[in-house]
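Down below are the structures I want you to see.
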Structure I
Amino acid sequence: MNAFQQSLLWGAILGIFRLITLLIGSLIIMNSFGNFIFSSITFTITMVFYVFIGLLASQETGRAGTGAMIGFLTGIFSSIIASIGTIILAWTNATEMHQRMQDLANQLHLSGNAAVPLLSLLLFAVVILGGFILSPGLGALAGAIGGAIGKRQAKNEEIDEGIPEYYSGGRKD
């Protein structure tokens with residue numbers, strides 16, 4: 001399987017994970033501390049996932065750059081899936097979203113007919129575009145970290161395979 005196909009697979013898995021966490025977050029009403037804990041756990045799992053796929057990819061190729069590329073592409077593909085889920089969730093909860101935006105407009109002392117649609121559009125743009133910028137960027141960063149680890153392990157395996165038996169103490173792996 002080449003890097004692009006691996007990215008599609010891992011992106012689909014991560015996108016489904018992000019959809020599940022999106023649904024859980026929308027169904028469970030949490031206070032701000034609970035939301036912070038839930039988001040922190042989700043972020044940690046996502047970053048560990050990016051490191052893991054970067055490690056796997058670079059172990060195959062022996063190049064750290066492969067891990068960064070896999071992380072970047074996986075971030076893009078998972079963002080596409082998560083964005084579609086976000087749009088569907090916002091569409092199905094349009095009245096609740098409108099009420100929340102109206103409450104936010106009232107808190108900000110915004111008046112007029114354009115306040116709620118403008119806030120909705122701004123929030124939508126921040127969520128979607130932020131996901132398309134942050135997710136691939138963090139994926140590339142964590143994938144590069146995993147790639148560096150995987151490259152080092154790939155070199156150690158090559159070194160172990162190249163050592164004659166009389167130097168390795170007769171060990172058989």
Structure II
Amino acid sequence: MRACAYVVGPPDGPGAALTDLARGLGFPVVQNYAGLATAETQAQQTPLLFFLFAAVDEVSGLKTVADAIRFSPSRRIRFSPMVYFSESPLVEAIRTCVEMGFDDVLTLPFTQQRVASRLERLVDHTQVYFETATYLGPDRGAQQTHGRSGLQYRRLEIIRSPTRGVSVMRDEMQVAV
């Protein structure tokens with residue numbers, strides 16, 4: 001796979017475990033996330049970036065990084081898969097990740113086979129994304145992103161490819177009824 005995995009989290013503990021897991025999954029490039037500028041440079045060399053977030057005590061503390069990724073002016077960055085690795089399946093933590101536009105939230109066990117299967121779902125087929133003033137991420141249903149009557153939103157269909165990067169197949173403005 002010609003993709004880069006950025007590990008968002010500490011260089012030890014859960015971050016180190018996630019780095020080892022990403023290497024074991026065959027990512028040719030695995031780096032600790034060091035800011036958007038570095039990711040933008042890497043996006044010029046690697047067609048697809050994955051942002052793998054290590055477990056933290058306060059998931060809401062990830063919002064700054066998640067927003068920087070999701071609202072980046074670079075299409076390769078903003079539509080990159082974001083996956084949170086949760087050590088405990090707390091409903092509130094999962095809801096917070098969904099509201100921040102994460103593509104997936106994985107809970108224990110983090111086996112290579114299970115993680116590879118989940119990551120494969122995020123590439124090589126159409127994904128529907130919605131964008132409002134405060135949200136960009138996968139379609140989570142009308143109540144989450146675009147269900148308020150009269151609210152204008154963008155509906156995007158994207159395909160991520162490890163060889164070609166991100167392609168937007170459809171981009172249209174809609175109004176929720």
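Laboratory data are not the source of any read-out in this text; all were calculated from the coordinates shown. Being a predicted model, the structure only gives us computed values, none of them experimental. Cβ atoms are built from the backbone, for glycine too; each structure is taken alone.
Quick rundown of the values:
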| quantity | calculated |
| --- | --- |
| Answer label among I, II for the case where FRET efficiency 1/(1 + (r/R0)^6) of positions 88 and 112 (r between Cβ atoms, R0 = 25 Å, to 0.05), calculated from the coordinates, equals 0.75 | II |
| Origin of the value 19, where relative contact order in percent (Cα under 8 Å, 6 or more apart) was derived from one of I, II | II |
| Among I, II, which structure scores highest (criterion: Kirkwood radius over Cα pairs in Å, for residues 16-95 alone) | I |
| Origin of the value 12.9, where mean projected area of the Cα convex hull in nm² was derived from one of I, II | I |
| Answer label among I, II for the case where helix-only ellipticity at 222 nm (-39500 (n - 2.57) for each DSSP H run of 4 or more, over all residues; to 500), calculated from the coordinates, equals -30500 | I |
| Per distance in nm of label points 7 Å out along Cα→Cβ at positions 32 and 136, the highest-valued of structures I, II | I |
